[in-house]
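Alright, structures below, take your time with them.
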Structure P
Amino acid sequence: MTTISEAITTIKKAENDADKLIEDTKTKSSEMIQEAKSKSKETIEKAKEEANSEAEKITFEAESNAQKEAYKINNQTKEKVEITKSKATGMVDEAAEVIVKNIL
């Protein structure tokens, strides 16, 4: 009878060990899931921050380029206005001469 009693005790111990192993596995699994969720949130946040930073950089570069282009266009326009003004001023004397000759 000792053998059956020992067998039952061994089986009961194995069942308890199995239950403990299952519980430990569930706990470990839950911890791993929480850690994975936490890491994925961190990764997503980091990616968002990097994307925002890159977007700001691109926007700044685009604004800088647009501003440079605007200055360039403004300077070209000023030069053309000055050339036109100079030509017009030069023609005033000629126009006055024509008017005076035609009147006299």
Structure Q
Amino acid sequence: MDTMVIAGVRPVGESVDLYVIYDDGTPAHMQVLAGMEPVLSRPGRFVSLEEYGERRQELQDGITAHIASLEKADEIRQENDFEALIALGVPEDSARRMSGYTGQG
């Protein structure tokens, strides 16, 4: 395919992908022009694509574990609320609706 040339505009050049892990653990991906020395916006270090991917996976695993713990805590709260409502004499259907509990009880 032919490249379109616009008068007065020079081709930008080839871009390359760089990967960074900042000192706070945040991973980042940037594209810069080949041969350019990028300046990081805060302290960090350039890493390989593999190390970048591993760090992203660590963060995703942490998020997944955190969500699971929140869901478990919510399930426990709902069951406790359900049991408390049943103990007060609230009919089971109403207790389930009020507590949001859907498990065995």
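No lab work stands behind these numbers, since they all come straight from the coordinates. Values in this document were obtained by computation on a predicted structure and should not be read as measured data. Cβ atoms are built from the backbone, for glycine too; each structure is taken alone.
In this comparison of P, Q, the computed figure -15500 for helix-only ellipticity at 222 nm (-39500 (n - 2.57) for each DSSP H run of 4 or more, over all residues; to 500) is attributed to Q. Structures P, Q were shown, and FRET efficiency 1/(1 + (r/R0)^6) of positions 26 and 58 (r between Cβ atoms, R0 = 41 Å, to 0.05) at 0.30 was computed from P.
Ranked on mean projected area of the Cα convex hull in nm², which label among P, Q comes first with the largest value?
Of structures P, Q, the maximum of mean projected area of the Cα convex hull in nm² occurs in Q.
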